[in-house]
Structure I
Amino acid sequence: MTNIAELPADSWNALAGDSPFLQHAFLHALEATGCVGPDIGWEPVHLALFRNGHLDAAMPLYVKHHSWGEFVFDWAWADAYRRHGLNYYPKLVCCVPFSPVPGPRLLAKNDADRTTLIQAALKLTRDLGFSSFHILFPTTPDHAALEATPLAPLGDSDLLGAEPPARSYAPLMHRSGFQFHWNNVGYNSFDDFLMAMTHDKRKKIRQERKKLAHLGVTFRWVDGAESTDADWEHFYRCYADTYARHRSEPHLNRAFFAGLRATLPDNLVLIIADKDGEPVACSFCMKDGQRLYGRHWGTLEYVPGLHFETCYQQGIEYAIAHGLSVFEGGAQGEHKLARGLVPTATHSWHWLENAEFREAVDRFLERETDAIGHYMDELDGPFRREPPAAAPKDSSSDR
């Protein structure tokens, strides 16, 4: 277990693929600028499997002393532990901090190494005496290993207070969730996309855009490589103001974004709103070859409809113009449905040491999964004819 700076960047990136959130530079920026660290409850303990001096598999892993910044909510589990006189924290969490973005979590080239990573994380959880281990927002290649990990049979020694036998673990439990994503089904323009929507939703978006234009609002798309210091100064002012309005501090500091601008410029997009020629709002996105990821936004002036246009419509238009397959608009938010984003399943996996709580959580997850399935089925889609449910590529914000 180690900090990301101690692991070879090229080998890590070869395992991570093109997900910008799993790039060595992204995780290093979080650590180097103090956005994550032991003093704020995010202690990096990344797992790394070396063979003959070469990094063959890895897992982004953190010791957590709280549940902030995860977007898979387990506060009720922690409270139940507390009420029974048990410690839920610290716990081990495999995720990307502050980024509810689906993507690879078991960074390996085959299922055997993925299984080794899972078993190593479970052993570490038990060796450290932690309550639990969690994998948040993994995608399809990880699921097979998570479902099929060979686990020794459990016996009486698994009961609370008994010494567990070596490599004897209960299965991980699957949890379902959902976000709202926009899928490109071959649109040639934003108007082409609007024509696929129902009349009422199409009319509302057009009216909002017309009102913004009458108020003197225009938009600029600024890719990271072409961005200026003034662009980033404006973005961070907007970003920090959003937190200030909620009486909190930003999770990510100026140095973090400066680090991304220096190391991952081709993965960055700023969507800047100008009013009468002066910048008033900004949305920060990241991208890879297939997807645009909406991450953070803020505004210095309230303008009706500005949030929806800056965060969603402009992101969709950018994706169409650049031939991207998916726009992920961030975590939560049923209001995104009216903007053309549709419910998309997300996943997490959980292992609890305590057998009694494990059984209770397992029953809860069964009920929750059924409820989520019914909810997603009942949502009224925004399209006259439903586009394909899945994007061509399975990979993968909080606005």
Structure II
Amino acid sequence: MPVVGMVGGGQLARMTQQAAIALGVRLRVLAGDPEESAAQVCSDVRIGSHTSLEDLMSFAEGCDVVTWDHEHVPGEHIRALEAAGVVCRPGSAALLHAQDKLVMRERLSALGAPCPAYTAVHSTDDVTAFGEKHGWPVVLKATRGGYDGRGVWVVGSPDEAAALVDRVIATGTALMVEEKVAFRRELAALVARSPHGQGAAYPVVETVQQDGICVEVVAPAEGLDDETAAFAQKLALGIAEELDVTGLLAVELFETADGVVVNELAMRPHNSGHWTTDGARTTQFEQHLRAILDLPLGDTDANAPWTVMGNLLGGDDPDIFERYEHVMAHDPGMKIHFYGKGVRPGRKIGHVNVSGDDLSRLRARAEHAALYLRDPGLVYPEERK
């Protein structure tokens, strides 16, 4: 049976291990520390750095294919692996578009994909000129390394730009600026593509963000018309083909009055696909393994009319076991997934999934579980006393 190497020891690798067990695939994980999420549950763990070419080369020996838990592996290292004959999926040329937002914007715009107006930023004058042309506020982004709202700033005026741009550039951070899209809500289209070109698309979902962090996913997106849903799926599959993505591709979208606009890309299992763990015939983690191993892709149909995923964020109290017990007793149909991560305020420590045919009730159940696990006082104020 094949050996899949996954660079990164986070929760995505941890949940990929669960899928690998059922498929009979051996998953090897490169983790930075033995206590990382995936390192706790995988039998084949190598400790090393994703920024060390030596560690990556050693890790890849004996792997049939190498894939990624995150986008932060230096592109030159991936190219060196490929030059040495290591099968990397997705490859360096595709992954670049998830690593560099400016490269992504340039390529997608050239392909005719719907994107916001943008330009590279070299000085405050670039932001000022862009704001005067496209209107204020504008969105300033680090082209690399940002996630969960980090590396993104909403700039409302030339004075705000002047106070921010030079300071950020001085840290060595490359910047770009985009128009602030007037969107109704955020969506995500998750697709998979195999090396021989088979594609599969999951239902388009709604993602709800707070402070740059996804807190809820509704699958499928409520009230999304069939035409827009089909366009989003076709768009994502087309991007996967044009960029030669192998594995999963998550296309984050803005829904506007005129249709959908591409926000960002991720080429790995994605937060917007955690609902599939309990809500779809084939989980996103199994699908990613199938795709990178060039196996036939799995059925993406939903198991129920609706599934709601709620992210579990840490609170001030790290001892969650009693609260965990309460949620299980309060809602036996709730599926709870923990990542083996230490609890700290605002940190993603797990997620919950709940499926059924009453969407408003499902959203209430997911919210109750997420809030109670963070702090019972958010649900039952008397418990804080």
*Which of I, II yields 57, 57, 42 for Cα extents along the principal axes in Å, as computed?*
II
*From I, II, which structure was distance in nm of label points 7 Å out along Cα→Cβ at positions 50 and 346 = 2.1 calculated on?*
II
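None of the figures in this text is laboratory data; all of them are computed from the coordinates on show. Computed from a prediction, not measured in an experiment: that's the story for all the values here. Cβ atoms are built from the backbone, for glycine too; each structure is taken alone.
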